[in-house]
Structure P
Amino acid sequence: MNMTDPVADMITRIRNGVRARLVKIDVPASKLKVEIARILKDEGYIANFRLIEDERQGALRIFLRYGPGWERVITDLQRVSKPGCRIYCGKGEIPRVYGGLGINILSTSRGVMTGRQAAKTGVGGEILCNVW
């Protein structure tokens, strides 16, 4: 399987995992995916994540999070910027997600951060995905 967009693959696996009510999912690891997982954890969308070493590139195990009655914490994830069509925004034009209820994850010159952090830091960047 040729992987042109590993981040979209990760997002799809999380989305499918949440819909199937899985406790954990594994995705091939990369620095960018670890940063995205860190933000999802900091913002309370996933329970935890762990890097699993193997002979190849390693795996990123993501522990999904649900409410007390197994309600989904993540309603949906959307890939915004794609390899064929990158989407960038300046520091003053970071869009709100779901009326401020969701978050967007940006790749900026100062690292990967949420849209809120980017606006606070005063940087724009590439919008990787939206989560709500």
Structure Q
Amino acid sequence: MRIELGYPDAIAERALLQGVDRRDLLPQLGAAMPPAELVELQGNAREVHASNALLDYLQALVDYSRKSPDYINGLSPRAALALLNAARAWAMMDGRREVIPEDVQAIVPGVVGHRLFIARDNTRITGAAVAEQLIEAVPIP
């Protein structure tokens, strides 16, 4: 999964340049949560239900990426699993026990934006735009 943060503004970048090397600050970081809690959350996310209709939609997205001439390479089975797992976690964070198509659409940019490349020459398209193109191309069943 990849999340694009963009560039810092000039003031934040100056502070970064004048400050301590950020790698030197790593030992001072505390854990966001105990490891056991993380493992429990991961297990809870795996239990979020994905209906056959939802899996059909997810497979349609993956299949479209593989067959469309718009992309250099389609999404792999590992990418499909990443989509499903991230959508389950998204649904869980939203307080639901079932994945809906909007969960898949919400996480597509972070999961596939760096895995799909447009097949046109001299085209600079961001991961978010590539993901949006995929979402628009495949209707929700």
Structure R
Amino acid sequence: MAHTVEPKTDRRVRSRLLRGVFLVLGLITLGLIPLSYLPGIPTFDLIILSAFFFSLSSERMHNWMLNHRYFGRVIRGYRDHGLTMRMKWTATVAIVSSLTLSGVFLVDIVWIRILLVLVGIYAVWFVFSRPTWRVEG
């Protein structure tokens, strides 16, 4: 049975330029989803990020994601329940390891390393500030 979802509000930004930027970012993250089946690349994050960018840029693409049989289920689960503790810890490990590897092996500039630490702190805070879905069972 098809489950059609309409967005609650129109969140699109007013600036055509910003809408274009967010649309391109949404298309890029959507295009990266097939790569998420490789180890270490989280599918969930890319789906939620794509939906977020489309919510700011294209009502049509946002509705398509909400009504997609796979993407829509992921988005609705996140909206209705939040994240499980396992999802939160998996995201934290991915964030910390990727930023640490970047800071150690790819960056030699101290202020960029500091920026990576600050981004990591914010990202982990953000993940743990989302509602926790307590799975029964």
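List of remarks:
- With distance in nm of label points 7 Å out along Cα→Cβ at positions 32 and 112 derived as 2.5, matching label from P, Q, R: Q
- Which of P, Q, R yields 2.9 [distance in nm of label points 7 Å out along Cα→Cβ at positions 80 and 120, calculated]: Q
- For helix-only ellipticity at 222 nm (-39500 (n - 2.57) for each DSSP H run of 4 or more, over all residues; to 500) computed as -21000, the structure of P, Q, R it came from: R
FYI, it's all coordinate maths here, none of it is from the lab. Just so you know, these numbers come straight off a predicted model, no measurement behind them. Cβ atoms are built from the backbone, for glycine too; each structure is taken alone.
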